[in-house]
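The structures considered in this document are given below.
Every read-out reported here was derived from the displayed coordinates using simple, explicitly stated rules and does not represent laboratory data. Note that the coordinates shown come from a computational prediction; the quantities given were computed from them, not determined experimentally.
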Structure I
């Protein structure tokens, strides 16, 4: 049953947090997480193209197609 009132202390409330660090490591970590969930090459590529997935799409916009394809290829080879 959906709750109708906002609860300030809701422990399940989603919260976005900015993270500083190495961009390439963050991108590789995201791809690794999706690979561990069973995503294949085509599914990963679609994640980066879809604006609904803000993190992966931001990487695609910042670095471009060649970077993303190389990142996916590298990660898939390391998990093979």
Structure II
């Protein structure tokens, strides 16, 4: 494990301490779980942005292919 020193806003720290007193888990565990959750959220945002970008790159080709398929269907 790595040791990290960080500064937390007083209001966030106070709210965290209130929550920790009720849920009875160590502060370190709580912060680790919060960072893990936020990392997963950020990975999803990064993936979403990447998919939107890549989707935009192939949009025109996809529409052209779709039009070709529609023409094939009407020939029969």
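Structure summary
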{"quantity": "Origin of the value -30000, where helix-only ellipticity at 222 nm (-39500 (n - 2.57) for each DSSP H run of 4 or more, over all residues; to 500) was derived from one of I, II", "calculated": "II"}
{"quantity": "Origin of the derived value 3, 11, 12, 13, 11, 8, 7, 6, 6, 5, 6, 5, 4, 3, 0 (P(r) over Cα pairs in 5 Å bins from 0, in percent; candidates I, II)", "calculated": "II"}
